[in-house]
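Structures follow.
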Structure I
Amino acid sequence: MTPYLQVLWRFARPHTVYGTSASLLGLYLLAGFVAAEPTALLTVLPQLGVAWVACLAANVYIVGLNQLTDIEIDRINKPYLPLAAGSLSWRQGVGIVAVCGVASILLALTGIPYLLLTVLLSNGIGTAYSLPPLRLKRFPLAASACIYCVRGLIVNLGLYSHFQQLMQGEVELSAPIVFLTGFMSIFGLVIALFKDIPDMEGDRRFAIATFSLRFGQERISKFCIGILAACYLAFIALGSYFLLMGQGAWMLLGHGLGLGILVGYGVRLDLGCRDAIVAYYQLIWKLFYLEYLLYPWAFFPFS
């Protein structure tokens, strides 16, 4: 990878790119396994590619816009980011964000309304999160609600409806997508809260109110681990129920493993070490990816 491509990759925030890709693939599989015959997955494979590129463009628009408005804060919290480090100019950043924002909408226009609605809502909330006069990231409850809504509600319900409409011509929000949306909404909330723990210095200096500053990093950390662990326990119970019906082994074993990783590393987390906090935050993202790759197989006809 050339140096310029490496800069662009860092600007795109890789962990969010992976998260968007995993959610799109997981919802595509779930829609095929639950809403139609699995063979229907092949018939809409080209539309998967279009939706993937549109959502990635929206992803870069949102994270890029946040970096454009947070350069001074990022010089303290994330000095390795391209704009903060000076490896990408502000003008170049504006160009990338503008192209990605327009491209995401144009690509979504080629699909059915659910994809367009997902992209428009995500871009709109991302804009309100970062840009004045709203700049919702200044307010802890509003900032958390933005990430909760996009990663939890909008992406899951919007993309699942998009793929389901393509595969069977109608949309029905069945129990599996309702369960998944509930779990990933909690994941979105945890990500929204935990991401502020290692960034308290810059947020404090620039008067960005966060729950970590208000309640302390230890309380927020324990809250995040606690509610996510409770969700894992609920899905382990759900997996046990499905196992009695001849399915659910993947759900039971996978969520047991996820719970063990979450708690095992959580009890050893050193909140006095910023690198340790960042590493645990990235671990939460890895569990986020895993959920989307694991969950659909619980409903595969031969799982």
Structure II
Amino acid sequence: MKPRILVIRGGAIGDFILTLPAIRLLRENFPEAQLEILGYEHIIELARGRFYADATRSIEYGPMAGFFIPNSILAPDLVEYFTSFQQIISYLFDPDLFFENNLRRAGVKNILPAYARIDDSQHAAQQLARPLQKLALFLDEPAAEVFPSAEDRLRAGHFLGESTAPVIAIHPGSGSPRKNWPAENWAALAQWLREYTPESRILLVGGEADAASIATVQAAVQGTHVLTAQHLPLPLLAAVLERCRLFLGHDSGISHLAAAADTPCLLLFGPTDPAVWAPANPDVKVIIAPAFDLGQLAFAEVQEAVKDALEQAP
């Protein structure tokens, strides 16, 4: 019987992608193991059947709540599920040990608490992999990778259509307004791109939180050369982004996805430290805003950086 390893990882898109190098360590060092991931289904789908995970399970399954309550009645199916693993690695924030103690009460023998409060000591991916040193696993490469399936790539081709024009992706949002360059600047940049590289198409990327900023950019560059990718499943979005000539964005989970898809990226950073939070991939370039305030980042500086990035992009 194959050994079974479970990685439990909640958090947002960027948190998960920053953890992929640690999961890669497990995958590469235990290639025969059945490796599963428990987390938010729409995020961990990036890993299922795409190199990292043989299977996934949603942490939002109702009876799972009992494992976060001390001395609760534990769902028998989950007791059977958790005890089927020889090793559980949990990135959950569990300061009172409610979850860990319930796992032990269920009969789980090997639990590795891996939650890390990220500081400025080294890149976030390295800090997230550090707990695996207890398993004699050490991370050498902090750059994350994603591996879209053949079906993902086929769907991406349908989404982008038959045009062979190069695509420049813009994600004008992030998880925090403080990390965003003003939407009006993105709109002006998109207008300039239409003139500077008229053969290119512009792809606007985002989710619900980015609706207002996307609408601002859309209003400035309406036309057949503009595509919008909102609410796409993450594996499909990864396959779309890997076909882009350049990705422009901020410190966001979508930026990490683009970098992990091996897309050249130019990212604008304000209040967060790129040495810790920027994707570690080689084709990522970062502009740090003056006084760490993106409101002070000059349009001309970004414009020149985009010119340089386009010259170097394939």
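Okay, here's what the table says:
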| item | result |
| --- | --- |
| For mean count of other Cβ atoms within 10 Å over residues 26-33 computed as 25.0, the structure of I, II it came from | I |
| With distance in nm of label points 7 Å out along Cα→Cβ at positions 42 and 178 derived as 2.5, matching label from I, II | II |
| For 19.4, 58 (Rg and Dmax of the Cα atoms in Å, calculated) the corresponding structure among I, II | I |
| Answer label among I, II for the case where relative contact order in percent (Cα under 8 Å, 6 or more apart), calculated from the coordinates, equals 22 | I |
| When distance in nm of label points 7 Å out along Cα→Cβ at positions 34 and 250 is computed for each of I, II, the largest belongs to | II |
| Comparison of I, II by distance in nm of label points 7 Å out along Cα→Cβ at positions 18 and 50 - largest value held by | I |
| Of the structures I, II, the one that -10500 was derived from, the read-out being helix-only ellipticity at 222 nm (-39500 (n - 2.57) for each DSSP H run of 4 or more, over all residues; to 500) | II |
| Per distance in nm of label points 7 Å out along Cα→Cβ at positions 10 and 58, the highest-valued of structures I, II | I |
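FYI, it's all coordinate maths here, none of it is from the lab. For clarity, every value in this text was computed on a predicted model and none was experimentally measured. Cβ atoms are built from the backbone, for glycine too; each structure is taken alone.
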